[in-house]
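Laboratory data are not the source of any read-out in this text; all were calculated from the coordinates shown. For clarity, every value in this text was computed on a predicted model and none was experimentally measured. Cβ atoms are built from the backbone, for glycine too; each structure is taken alone.
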Structure I
Amino acid sequence: MPKGVFIQNPASIYDDEEGAHYHYPKSYHSRVLDRVGDWVILYESGKGGGSNPLTYYAVAEIAGTRPDPKTEGKFYADYVPGSYLDFAHRVPLRRKDGCYHSSLVQKSPGRPNGIVRNAVQPIREEDFWEILRLGTRADAALMLPRQDKLDDPLLEVEDSQTPFEGPRKRERVETYLNRAARDRTFRARVIGAYGGRCALTGLGFVNGGGRAEVQAAHIRPVECGGPDAVVNGLALSGTVHWMFDRGLLALSDDGEILTSRKINDVDSLDRLLFADRKMRFPEKLQDRPHATFLRWHREEVFEK
């Protein structure tokens, strides 16, 4: 079962859903079937709009396919729950030397072949792993959890100067993307999208080690089926994160901050939140919280 690349654009006419499924026409069905049970990298080509064209931006494992019940000749490829992960760093189509990260799309140095236009592409194992490593590489000043221990072993993951050597003994993707690695990558992606500031208060403290004190919160927790996607994340200060997780705060689809009747210190909360009771969205439209996750939180967590 070979690994692959799926092209997915923000303005696509297809019913793609970040963290859940990929929508495609029948012409690509056999290629997608070949990738069931293995991993794919998502790529933004820029066709139809998008602010980050020609970049690889996420990874997911394919669980299976199913026909689109509403449109004949189209299908869905479902991701294995919990497998989807937004990259902390988007990886450009080309390397600095002008060659392509996916060697299969390179006709000659600096020139692509026809594969680059296909919505579903194969990718060599070694190229997949290089893109995955670059997309999830650590940024010690941003990705690590809030702590002051200078001897923290996670600091050792900062290895941007180390040449890529490929997976050791065919390391499994699931092992490479363990929970700690996912949390660091998710944190970097979310904190970066919000500019290091809390979406509900504007606080943007940085501690003595140069790390942002704001936390990356899942709107729908991973244990409840939420993906490690920026559209399922919020940058929140510690107190606000605690209140959000316990249902004392929620958000409407348009960003209005909703407060629970169970809050017993409304005056202090008023001084903490933005005066207009509106969250501050990320600059990029595609990074904003998805209504599906906000609705789930209101229905399943929020204490009205």
Structure II
Amino acid sequence: MQTLYITHPECRLHEMGEWHPESPHRLDAINDQLISSGLRGLIDEREAVPAQEADILRVHTPSLLAQLRRLSPVRGYAEIDPDTLMNSHTLAAAFAAAGAGITAIDAIMDGQASTAFCSVRPPGHHARPAQAMGFCFFNNLAVTVAYALEKYGFKRIAIIDFDVHHGNGTEEIFEEDSRILMCSFFQHPLFPNVCTENPGPNMVNVPAPAHADGAALREIVESRWMPRLEAFQPEIIFVSAGFDGHRDDMLGEFDMLESDYAWITEKLVDLADRSAQGRIVSFLEGGYDLSALGRSVAVHIKALAKL
């Protein structure tokens, strides 16, 4: 069964200035690598159906949505925080990015695919219920998980986050929800520097020091994630796929390589095959060195597609 590759033209139009690392060129780098590697013709590319307001409001407050609509500029930029800005396309891009996962899960549950990669921006895992932050406006993964819980009645959902930055928004939204098991590693100290003490019982979020390499992070997966995941037996797996832990990336200080991303993805695919009918939906989060990002996403998709 094919792997879906889901994106939307609006995701290319959101931008926060030439200086900003979270740029439209990230999607171009991924697309170029998929073409050059021959993967583009082996996956099923689809356009995301933008999320509806009701989808956003399952995990975000009406005040956040009202704030973003109020601030959305006709031209130029509106500042959410010093690193997070809106242009005239940002809100449409955020709805499209949030809808990509819904598009994916509906197709998967309809039997059209078993895995999907949502190549979207803005990213999502820092977005809190009432706050956009850290380049994120809506929590794309959380929007999809809440939709999947409501529409398909899942009882055991695994969330995996291997971004170098901690997915604080995702943790805040789902902490204490027994239907969810979230497993992550992240560099600490590093933005956002929260959610490192007294995690909820459904959180296996492991801080790691700067310059942790692939071997150290694989050990976290083997010794901390996998026992909990095996016991939990998820019915579906959602992934916040951040590639800014690559040793070439300037926004983190992990020393990961493409082979590490491939290894983690292969572990998740094996787990999904045994407990979740192969179902995995992955979302682009970080990754700012364009060459490393393109290469890393390519191996991630290759592993998802078992190619």
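Structural remarks
- In this comparison of I, II, the computed figure 64, 52, 32 for Cα extents along the principal axes in Å is attributed to I.
- For -11500 (helix-only ellipticity at 222 nm (-39500 (n - 2.57) for each DSSP H run of 4 or more, over all residues; to 500), calculated) the corresponding structure among I, II: II
- Once distance in nm of label points 7 Å out along Cα→Cβ at positions 102 and 286 is evaluated on every structure in I, II, the highest one turns out to be II.
- Top of I, II by relative contact order in percent (Cα under 8 Å, 6 or more apart), largest first: II
- Distance in nm of label points 7 Å out along Cα→Cβ at positions 38 and 278 derived as 4.8 - corresponding label from I, II: I
- A value of 0.95 for FRET efficiency 1/(1 + (r/R0)^6) of positions 70 and 294 (r between Cβ atoms, R0 = 41 Å, to 0.05), calculated from one of I, II, originates in structure I.
- Comparing distance in nm of label points 7 Å out along Cα→Cβ at positions 46 and 94 across structures I, II, the highest figure is found for II.
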